[in-house]
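See the structures that follow.
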Structure 1
Amino acid sequence: MTDHPGVEDLLREHAPQVLAALVRRYGHFDTAEDAVQEALLAAATQWPADGVPGNPKAWLITVAARRLTDLLRSQRARREREEAVARWTPVPADPPAAGDDTLVLLFMCCHPALSPASQIALTLRAVGGLTTAEIARAFLVPEATMTRRITRAKQAVKESGQPFGLPRDRADRLGVVLHVLYLIFNEGYATTSGPDLQRVELAREAIRLTRMLRRTLPHDGEVAGLLALMLLTDARRAARTGPGGALIPMDEQDRSLWDRARIAEGVALLEEALRRGEPGPYQLQAAIAALHDEASTPAETDWPQIRALYDVLYEMTPTPVVALNRVVALAMSEGPAAGLAALEAIAPVDHRVLGVRAHLLELTGDLPAAHKAYLEAAEASTSLPRQRYFQHKATRLDGRG
């Protein structure tokens, strides 16, 4: 956006607040979002040279509102529909706090009419303040493709007729918001395809947005749990890759590289959330991550406790990923044979299942079968670092089989 980090951070902070102010006053989410992007571009060009104005948010709202007025007038002239004028008339209202507006935007971007991919793209654009080019690069798609995705998403929100405000079913919809933020973080921390194992900018943005959400909903245990989970997981980022971006599994990582400040913050958030009552899925996942982070060595990991937490988590969310992680915890606490037996019930069989099977077969001493499973895992993976990792494991077994 700009070569001046201070200005870029300021613009990213104000972007959702400016967009919310325009949508609340004028409506037209899709056109307002375009106007805000143009105001941000103007600020990124002018502020580094002329200085940041005394009230940057007001400056952005003024510029964006002028541009929005121009866009709406242009639309009216082009469409020649006089009845549209009524929809352009500002609606008098006392705007809520900026944090409330940001929450409203998050709910709009995570509208149930949108696909998860569209929810993620629109959230990063409208709330995160990322440019379309930045989002396209993060997800390894052409900018034109991402432009179409975001345009369709904005049009779907417009056609839904949702007024600017918190939806009545916000308790249920909050789960969708949290899931979108979780997906953004996961794609950043463990990239599903492409040449890199991690896309740090996506993980960082997910953490920033979740912090913003927590400021708005400070007493929600699952919001705190999700933020704790992200921090406790991201704390291990520096140790996850070796030379050339090679994958390093957790039991081989240099734990001195783990971010102890992030771990402490995550644990504190988790403990505060757990005191509020019965934990939800994100709090349980954060508790599992904390057990990993607090073990000084792999041998000190409390696998029986991790297995017990996965049992509870599976009762709440019986997904294939949780089921696979239960198998790993079972194998680490009761032995690889027990894990292999439980693995037979896991479906679908993807690169993660094949990778776990290969590792457990290696632990049992069945090296030919492990070698075959590692190669199958490499073939099934779309991530180049994971492919290289599995191929390396298979090659290493060649001399031992």
Structure 2
Amino acid sequence: MSAPRRAARALAGALALLLLVAFRLAHAKGGDVATPPAAAPAAPEISLLTIGPGEIFFERFGHNAIVVRDPANGSAIAYNYGIFDFAQQDFLLNFARGRMRYRMALDDLADDLEMYRDEHREIVEQRLALTPEQARTLVDFLEWNARPENAQYRYDYFEANCSTRVRDALDHALGGALHAQSEGRSRGYTYRLDALRLMAPEPWLMLLIDLGLGPYADQRIDYWQESFVPATLADVVAGASNGGALAAPAVTLARGEIEPSPILPPDLRWPFLGLGIALGAGLYLLGGSARASRRVPLATFALLFELFCGIGGLLLLFLWFGTEHRSAWRNENLLLLNPLCLALLPAWFGIARGRLRERPRARAIAWLVVVGAALALFSKILPTFAQANLHWIVLFLPIHLALALRLRRA
């Protein structure tokens, strides 16, 4: 082969090699550009679910939960902080001593909605406009809180219940913004006012709760504190901002058929004053004669009344010194439900049996009870006695006074 032909073939081979290398480089670069980056998982969607009052007395305050929807798998989970178990060890003892243990649980949203609809309770949902980071922070916290070792918490009616735990979880995800926006703003409500208005459809239970609450329940609370009521928390969330409105307009998923709670509890001062004066006057008139037709009804009423006051006073002392129910401590109704009333039972029992004689010791005790009730009335002008119990004073004082006046030889 001649030299020119060998040179031509060598040149053709070199060009083919260059073309092959160039093609492979171009193919490699084109492949890198065509491969899309991995997409970040979609953030969970968060809602606040608020349930209206139920028919059972412990459902009167309502309920709420945090709903987490996962766009990746379509699941919807309700995180619920209101779980308790009557079968729990020492439940009744812990309830009496103020050491109740509640826990957090998670349920399928569809199951919860079906249950609340069957109970004819109102269901309202508010979708929350959280950033992806806030939503993931909240879900991480809820998943941690749902672990068996973290699920239980010490329950308190006003400061650690199903609603305050939901509030605190949302505030954690928002970096404290919910607390900052609701603290210091108030509509003038107190723990007592909220508790009584919510229990107003159960009047006898409302009155017992009112008697058992001490001055702690009469402090004025702001919206942050009042969020122990689920409906109030829904209002707080509706008015909060997170770079824009925190919550979308509420959507009613089910309309309730249960009587709603009033905005304010009944004002019992004038009705109780009239009842107290009427009972006091009637008892005084009954005691004006030694005839059995008057003596027996008077003594029977006195026995029941003194027994109620004495046992009630002992229960108030137990709540103060024997339990951790802080809202019942230092109850000024002890001046009305006086344990000394139990010492008057033998005297009234003797009067009912017709044993009419002077009872100086019993009369002295009866007047001590009257002085205590009068002190309760006088204390209302002193700032250190802040308990809202004037209605109970004007009911009990006339009765104590009439019985003291008639505890004598008839």
Of the structures labelled 1, 2, which one yields 11 when relative contact order in percent (Cα under 8 Å, 6 or more apart) is computed from its coordinates? 1
Out of 1, 2, choose the structure whose coordinates give Rg and Dmax of the Cα atoms in Å equal to 35.3, 157 when calculated. 2
Structure responsible for 1.19, with Cα Rg over 2.2 N^0.38 Å, for residues 182-245 alone calculated and labels 1, 2 on offer: 1
So FRET efficiency 1/(1 + (r/R0)^6) of positions 54 and 262 (r between Cβ atoms, R0 = 25 Å, to 0.05), computed for just one structure, reads 0.90; which one of 1, 2 is that? 2
Match the computed value 18.9 of mean count of other Cβ atoms within 10 Å over residues 62-69 to one of the structures 1, 2, and report its label. 1
Entry that produces -16000 once helix-only ellipticity at 222 nm (-39500 (n - 2.57) for each DSSP H run of 4 or more, over all residues; to 500) is calculated, selected from 1, 2: 2
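Any read-out appearing in this document is the output of simple, stated calculations on the displayed coordinates, not a laboratory observation. Since we're looking at a predicted model, the values are computed, not measured. Cβ atoms are built from the backbone, for glycine too; each structure is taken alone.
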